[in-house]
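Participant: In structure tokens below, several structures.
Nothing in this text is a laboratory measurement; each read-out follows from the coordinates by a stated rule. A quick note: this is a predicted structure, and the numbers were derived from the prediction, not measured. Cβ atoms are built from the backbone, for glycine too; each structure is taken alone.
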Structure 1
Amino acid sequence: MSLKKWLLLFFAAIAGCTALLMACNVLVDPFGVFGDRLLDWYEYDMTMNPRVAKIAYLDKNYEKYDSYVVGSSKSSSLGVETLDRYTGASFYNMTWYGGDLVDERDLVRYLIEHYTVKNIVLAVDPQDADMFNTEADPIKGNMHCKVDGSSPLMFYAKYLLANPGYSWDKLAAYTQRGYLLHPSAIYVARTGVYNKQLRDATPIGAMPEYLALENNVVEQWHSDLPYVEGALEAVADILAMCEESGVRLTVIGVPIQREELARYDSGRLVQFWTGLAELTDFYDFWGNNPVNGDIRYFYDTNHFRNDVGDMVLGYCFGDPDVYRPEGFGHLTTADNVEQWIPAALAGPETALEDYTAHVPILMYHSFTDDPSGTDDVTVWTEDFREQLEALREQGYHGVFYRDLIDYVSRGTPLPEKPILISIDDGYQNNLDLAVPVLEETGFCATVAVIGCSAGRDTYKDTGLPITPHFALEDAAEYVRRGVLDIQTHSYDMHQVPAFDGEDCRPGALKLERESDEDYVAALSADLLRAREELERALGVTCDVYTYPNGLHDTLSEVALHSLHIRVTVATDYGVNVLVKGLPQSLYLLKRINVAGGTAAGELTDTLERLLGADTLY
């Protein structure tokens, strides 16, 4: 072969490989810059580079939105559905990694010039004066050329010729998608926020337990806030653009952990704080308030929870139905900033007991009037009476799960020394033997019933005898009188291997060969039937799920909470720590099993020991 032919083949091969590379990058489009027409998986694209992918997404979908949240990753917890409800607008959240007011200024300009914009919510925090005009990565951290005015040719060429590994990784991740959040797709494309599916399903309780979780260690660093002047100039430019275009601008100084606030140079922090107030009135959540002082209100050292975002917006829009602790939120203006900052930095000294409660839950199953008939799950009626009398003498007060929900969601006070009595399965002896004792002693209880066994003394359609279960209608009078609440133990997921055979489901968990989607469909159908039965027979709202056999996993928790279950109950041992404003403190509630033969004094001693443990604080 001649040199000329060899060179022609060589360059043809290079051209072919280049064409193949570009075709792959256009079709798979791991950054979403070419429209992601093949996979339409913008959740992945935004995870790779939200600054680029969100513009590409909006160029296709901008007609659905007329308002925008602009800010660093902290602003993701300002929920667009909540903003839509308060304003009647259609918000999109432009949150991205890092905080850079240069990029945010360019973004606001682009939004106003290219889309219809009614509202801008600008989220600001001191980190904006620490990170300024930076580009962490030329392909993952850069702005779209449409926004920053860079060369379109160079911009698109960069993604056309990008490492094919990006496309391969996207294809591999695409095949691994399931019901649970994939770590390569952490955004919700429709709203622009982070997908908190897994983080919001993590139970929250005692502080020591929470600190033991990942990402909850406070980082050690310090910043002199070198870009105060530039950050304020960028805010001024945004204000001017919005005013000129008739866009309503709302500025929110978003919550930051007390420890983070302490990392900034105090003089420069005050300068930024004061300068912002002199530019515009803003809703201020920077100070040492009860939320910023408790790490449980944050996902990690930098990001406050969605529930805190609802508190923020509830304050901004004056919603009295949204719980927020005293001292959380302040409208800071040029007139009050000098007086406000010292008070905010000093902060209220809020005691834990002002916004947390310790609630033990006792777990019972069956009762007998035969003192010789007790076992691990069967309690003699007289022992039950003595236990409740001892609890009353010790100052305990019975509560229902709805009282716990009201405490967490609305801040409604609980009685002194609250205790919840739970009874599993729904046996007939609960009504015949336990209810009279409850009424005599002034306590109440919640029974978690197995729907398919209600009113039966045989197991489903097998004809095999079981301990008789009460009919739902038979409990109606006790529900009306406030002695009982009836919630679900599943309709038919509390199965028995000896009766159900090899197809027996392990509690409310997924079967071995069941897909996530099929499992969620089965759990949903089972819960729907349980809810319908309880609503029909008793008129109760079913928002508490007691796990059959106490078995649970991440998938079951995510699925149940997506089905509007507000409380999940397990069998793990201990006392529960409830935190106002954090629904996760109602997840996987612990219980104390009361076995047959437990003496009243033994029970009260156990409670006092657990309630006095250091691990609760």
Structure 2
Amino acid sequence: MFKKYLSLAALCVAAACATQQTAAPPAPAPAAPSASADPNRQLDALAEAFFEASIALNPVAATSIGDDRYNHLYTVGFAPDVRARAQELTREYQARLQAIDRGALDAEHQLTYDVFRRNLETARAGERFPSHLVPLNQFFNFTASFAQLGAGTGLHPFRTVDDYEDFLGRIRGFEQAIDVTIANLREGMAAGVVQPRVLMERVLPQLSAHVVEDPTASLFYGPITSMPESFSAADRERLTAEYTAAIRDRIVPSFRKLHDFVRDEYLPRTRTTVGLSALPDGRAWYEHMVRTTTTTDLTPEQIHEIGLAEVARIHREMEGVMRQVGWQGDLQSFMRHMQTDPRFRYTTREEMLADYRAAQARIDASTDRLFDLKPTANYEIRPVEPFRERSFSGGSYTPASLDGTRPGVFHLNTYDPPSRPRYGMESLLIHEGSPGHHFQISIARELEHLPRLRRFGGFTAYSEGWALYAETLGRELGLYTDPYQYFGFLSSELWRAIRLVLDTGIHAKGWTLEQAMEYARRNSANSETSIRSEVERFAAIPGQALAYKIGELKITELRRRAEAALGPRFDIKAFHRAVLEDGALPLDVLDAKIDRWIAAQQAR
């Protein structure tokens, strides 16, 4: 899973992502391009102006790409003034984009036009729905992101005295963000737009983890512990005192304030239902989320049926593995065996990390088989932080900084090692690392000839679809030689198919969490811990889970189409380059692009 709050650009601004800002002055609007100007240059200028205006609303996202102009700022994107400014930008740039003749653009700029237009149209469509009234859940929790930001090992740099001063400024913004959050949640309570109770129960320990008596025990004290030796004694003493006071007097009280509000005031007003459709205008809201995350016009019902069909297909493949290893029972008994046999489970966090890190080196050495376009950035594996590991997914990826000072990071969830299957290691590592998220996102960011709107933007179906497609390359990369590791890949693919059923079941068909969990138990080898956290995740972020399988099915379809059209002339490295070389695209735009690529190959 790629952390979407880092993908910034237009889609993030207009959707009011949780790390946007208002305190930075907006970039000046560019002058309207002259009628005689080259339309390609007009579009480049317009896209750059929009990105510049957007980044002024997204200081944390700016930090993530090495833009330090806003490192001293922090606020939440669901604040009223941020939302208003984002909507102004959407309308302004929609009108300017429409003034450019798409037909007069070259092929590369037509892609930029299509991406830009899709972002703006999606933003406008989303304004109808009150997502700002439910800004907090256990999965996308801006307070958890802020803790990562300030821990000393995350996005915010702590290399200079100015860096330390900047984060003190961000703490002031965080205090304001807590007040905005409480105000929005209260507004949601009055409007009947509230979160499911179970999700907010999971939020409480995430908040209380930062309510500490001793400031030195806080995660936010990490930058002081690791302060550069080059700092003068006076700066060290002053910053230590300022951070200690900020933790004691500002950070801890802010976390306590939100925790107590959620516990005492909000939790009693939460709902027992979990689906988005249970909220006012919820069915339309969910359909919008489905269109946004999949970049298709598929209905929830169609996706539900795709999921059921994929579950059945993958079960048949799993039965083949079951017969290969000599299992005599049925698939259900084999899955129970995989769940309960200790040899398929980790025993310690250290063992788990060591296993993944050893496999990383092995996988990275094999990617030349299928790729001639590779990123220069590297990535490392770190455990998910204790304060959020209990309710977090199996892993996530955070991109590297462009200046090379921070590698990409695959955060591996090592909570409850006996619940983590050894046989899922290779497929998860491919998904989050190389050639999955790390490859795709790093390559896009390194495409310096493209406008920043495309280098740093994203479409969930493309990015997650690519990562799941990357899992299917395991055997071609020399992996999955152990039938149990191949079963792990199938288990991973199966879970993405099950997600189609569960997400649509919860949000379109009115399923309870228990109904969803029971379906998952019957059809997967996942542990109870994994099933619960994943099902609660689907409840928290409607539609996001659909992107993986829908995107993978499209990329696989495009490969099959190219193989059939080109026959022996098909080059897998060239195909992968064609998919990756233009950054993230909506699936329909990618489809048309690959058709043009196939035609060009045939014409050679």
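Participant: Work out the source of 0.00 here, i.e. which of 1, 2 gives that when FRET efficiency 1/(1 + (r/R0)^6) of positions 281 and 441 (r between Cβ atoms, R0 = 30 Å, to 0.05) is computed.
Facilitator: Traced to structure 1.
Participant: Right, another one. To test your reading of the models, identify which of 1, 2 gives 23.5 for mean count of other Cβ atoms within 10 Å over residues 89-96 when calculated.
Facilitator: Of the options listed, only 1 reproduces it.
Participant: The value 13 for relative contact order in percent (Cα under 8 Å, 6 or more apart) was derived from one model only; which of 1, 2 is it?
Facilitator: Only one of 1, 2 returns 13 for relative contact order in percent (Cα under 8 Å, 6 or more apart), namely 1.
Participant: When mean count of other Cβ atoms within 10 Å over residues 129-136 is calculated for each of the structures 1, 2, which structure yields the highest value?
Facilitator: When mean count of other Cβ atoms within 10 Å over residues 129-136 is computed for each of 1, 2, structure 2 gives the biggest number.
Participant: Follow-up. Which structure, out of 1, 2, was P(r) over Cα pairs in 10 Å bins from 0, in percent derived from, given a value of 3, 14, 21, 21, 17, 12, 7, 3, 1, 0, 0?
Facilitator: This figure was derived from 1.
Participant: For distance in nm of label points 7 Å out along Cα→Cβ at positions 257 and 513, find whichever of 1, 2 sits highest and give me its label.
Facilitator: 1
Participant: Which of 1, 2 yields -11500 for helix-only ellipticity at 222 nm (-39500 (n - 2.57) for each DSSP H run of 4 or more, over all residues; to 500), as computed?
Facilitator: The read-out was computed on structure 1.
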